[in-house]
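Once you scroll down, you'll see the structures, which are given as structure tokens.
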Structure I
Amino acid sequence: MSSTRTASLMFFHTSPAHIATFNALRDALAPNRDIGHIVREDLLCAVRKAGQVTTAIEIRLAEALNKAAEEGATRIVCTCSSLGGVAEAADVAGADVMRIDRPMVRQAARIGGRIAVCAVLAETLGPTLSLVDEEVTASGRVSEVRPHVFEGVWDDFVGGRRRNYYEGIAARLREVAVEADVIVLAQASMAPAADLCADIPVPILSSPQLGFLAAIA
């Protein structure tokens, strides 16, 4: 596990790439707010290997969250969609744990209609769809949820080919948008792809900014 200096607001990642993303959001939206980061790449690797979040992974995640709380974190934001639901449900003494994608999904549920949930990892889709179902039910709106997995583009992210990664996602989003009223990007790493989709006429929601604003509220 790697971490920056512990702050009262900590972001829990499964890729170090997210540190720059959330530091940039802090600089733009709350420059005086002190934040910290925890990176546990091993947990996402374990989820991918098992094909799901196992009990052993839940235990390791809870241990990491509690350690952050013991070191002074009072709010911990899980930026990994695959682990978000488990993190949110974990018993963490002294800290509030939130998942980065809940504000995004809540907004999508309010829009309603045909909700396209897009992911680049199949393991992420289940947890995100469960959250969408929860928020759609709470909204009381009639919606049709359509899942999509963009196979093959994750290798570009892992290989550091970020431009290829975003362009690959953007190309798939244009196909999805034809039959959608709102698009949900299930993984925080997908967010920059929306900047390449100005030609898409439906809302494309991503979790980093919406989640960050909720975290500092």
Structure II
Amino acid sequence: MSVSPDQNSPAWQILEYLQRNPSATIKDFEILLGVTTTAVRQHLNALQASGYLDRREERSGVGRPRYIYVATDAARELFACRCDVLALTMLQEMYGMVGSEQMGTLLKRVGVRLAERYAASVNATELQRRVEEMAGALGRQGVLTDVSVAENSTIALKMYNCPYHDLAIAHREICEMDQLMMQQVLGADVSLDDCIMDGHGSCSFVISQGSRAELEFES
């Protein structure tokens, strides 16, 4: 039976790195942890034995192949952000009772409430700082995030685990709710360019610097 690694341990750092990156080599982990190859191998062997890592052979041209490490489903399960079971069950039942149109209206109302909740943590006037505050608020809810700025001043907020994963698998309207909620909190145009539900490694929300959009929700 596998045992979850402590969240302050090197093993957890390895798993979090692989949550943010599709694969990694021993050298990557040496740099990450600042330890020797031998120490890295010890952590990797323990994680493989617990079922959290797979080692794969990767060939590129001539010469000896190299080995890369990838997270298993068991590792990704450790980072799953879970809705409250009662809330999740109620939403699933409501989908079956009220139909997609009424559910869309309900999700807009839920989006408003979520926006109000997160808005309390987003106070900066400069957009990049607002996005960083939003990322921090999500992080406190257990969502792994990164914020980056492209050369064209477009800001990207990446989420590496989904707060509503179980529900979003069946109902992609949840993704739209999250996008619109973020748009309202940030006061800027937000698009969802990549999505975990489409097989990408993260949900990538792209925030445009140029405008401060006013999103109209039905109340």
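Using relative contact order in percent (Cα under 8 Å, 6 or more apart) as the calculated read-out, with 20 as its value, let me know the right label among I, II.
Value 20 for relative contact order in percent (Cα under 8 Å, 6 or more apart) corresponds to I out of I, II.
Work out the source of 1.1 here, i.e. which of I, II gives that when distance in nm of label points 7 Å out along Cα→Cβ at positions 38 and 78 is computed. If you can, show how the numbers build up before the last one.
Numbers: I: 1.1; II: 2.4.
This figure was derived from I.
Given a value of 14.6 for mean count of other Cβ atoms within 10 Å over residues 54-61, calculated from one of I, II, which structure does it belong to?
It must be structure I, since only it matches.
Out of I, II, which has the highest value for distance in nm of label points 7 Å out along Cα→Cβ at positions 6 and 126?
Going through I, II one by one, distance in nm of label points 7 Å out along Cα→Cβ at positions 6 and 126 is largest in II.
Where does the value 22 come from, among I, II, when percent of Cα pairs over 29 Å apart is the thing being computed?
Derived from I, not from the others.
If Rg/Rh (Cα atoms, Kirkwood Rh), for residues 70-117 alone comes out at 1.10 when worked out from the coordinates, which of I, II was used?
Source structure: I.
Here, each number is a calculation from the coordinates, and none is a lab measurement. These numbers come from a predicted model, not from an experiment. Cβ atoms are built from the backbone, for glycine too; each structure is taken alone.
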